[in-house]
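Before anything else, here is the set of structures, which you'll find just below.
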Structure P
Amino acid sequence: MKDIETRGDIELFMRSFYEAMLNDPAISYVFTDVAKIDLEAHLPHLTDFWEQTLLRKGTYRKNVLQIHLDLNDKERLTNEHFEVWLNHFTTTVDKLFQGKNTERIKTIALSVASVMKIKMYPQKH
């Protein structure tokens, strides 16, 4: 298997990843009923984000945290949602790719999920 090297690789991964999530009742409703995403319209934005994050290419300029904070206002994103998301992310990327960038994207995904949870649910002191 090859590593993630191009925008096309990321697009293939994102398409497979979202197909898996949209077929999982534990999380699919967040995309279909709450966010009401149109995958074909959303896919270029997802690809832009990961291309910028992993390959340091592209022009993604949206605030990914704010998008998810707004979503969380509509439907509370739980630890289970994050676990399901990370599980599909890791499983899908491992089915398609292997290498340095493949390992790096999994680490980045864990970091992104962790930061989002911290920002959504700050600890009270």
Structure Q
Amino acid sequence: MTRGIRGATTVEQNEADVMIEETRKLIEEMVRNNKITPEDISHVFISVTRDLNAAFPAKALRQIPGYTYVPVMCMSEIDVPGSLPNCIRIMMVVNTDTEQSSIHHIFHNEAIKLRPDLTAKGGS
């Protein structure tokens, strides 16, 4: 069965190295906390807010050994007035037998404000 794993982080500046590093850390924690391998991943969608355009955050996934064949796509997040700026969001779709309520969704930096209900459950 497939399940979605949510992740999000923020960066302080629109710089390629910072965006890629923060995305890499987020992906690695999502994988580690949910005990999945690259072979478990069906695909990954990554969105960024309109203030982030220095890099494709998908590059972070490409730098992790073993992730060459994982399909990944970047896109723009809807520009809702008052929404969290400098934000990178991830939707990772995985094949797993884990119950939906047992999935660990991961939020870093200011992105913990997005889903406090999920971060209180055990995601970071």
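For this structure, a couple of remarks:
- Among P, Q, which structure scores highest (criterion: Cα Rg over 2.2 N^0.38 Å): P
- For 14.0 (mean count of other Cβ atoms within 10 Å over residues 22-29, calculated) the corresponding structure among P, Q: P
- Origin of the value 2.2, where distance in nm of label points 7 Å out along Cα→Cβ at positions 6 and 86 was derived from one of P, Q: Q
- For helix-only ellipticity at 222 nm (-39500 (n - 2.57) for each DSSP H run of 4 or more, over all residues; to 500) computed as -20500, the structure of P, Q it came from: P
Readers should treat all values here as calculations from the given coordinates under stated rules, not as data from a laboratory. It should be emphasised that the depicted structure is a prediction, and the values quoted were computed from it without experimental measurement. Cβ atoms are built from the backbone, for glycine too; each structure is taken alone.
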